[in-house]
Structure P
Amino acid sequence: MSKTSVDIDMNRLTQAKEILGTETIRDTIDAALREVIRVAAVRDLVALAEDGAFSFLLDPDAEEQMWG
């Protein structure tokens, strides 16, 4: 892990701490980065669903096809 120095808006940091339930700056930044990555993954999953990637699950025989 590398160290870096950045200017942080303390009002936003305080808001993020409250939202994320974190105590330290490091924990807050780590949690915020994880959340951004999680949101991107959810968006990707939604896009897949919108493109029909999971439409086979609507088939009445889907469970039998998946589990045999």
Structure Q
Amino acid sequence: MKDRVQKVIDRLKPAFGPTEVMLRGVKDGVVRVEIFAPGCHGGPPKEATLVILEEELQAEIPEIKGVVAD
């Protein structure tokens, strides 16, 4: 499942602009990521990135229960 999650993250990277999302792991349907949002440099804020990512992952991978940022 980790590979499937990474593919979704990679596909969404252009939408995140300079905001970086790094996959830390997947366990029991929960995706753990680290988000580095450099502020007002054209990318969405950390909270918005997390919401977008969770919606896309749950739409494409129904087994995903949630996404948390470390």
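Identify the structure, out of P, Q, from whose coordinates distance in nm of label points 7 Å out along Cα→Cβ at positions 5 and 21 was calculated to give 1.2. Going through each structure in turn, the value belongs to Q.
Which structure, out of P, Q, was helix-only ellipticity at 222 nm (-39500 (n - 2.57) for each DSSP H run of 4 or more, over all residues; to 500) calculated from, if the result is -20500? Intermediate results must be reported in sequence, preceding the final value.
Working: P: -20500; Q: -14000.
Matching structure: P.
A value of 8.1 was derived for mean projected area of the Cα convex hull in nm²; which structure in P, Q was it taken from?
Values: P: 8.1; Q: 4.0.
Of the options listed, only P reproduces it.
Coordinate-derived values only; no laboratory data. On a predicted model such as this, the values are computed, not experimentally measured, just so you know. Cβ atoms are built from the backbone, for glycine too; each structure is taken alone.
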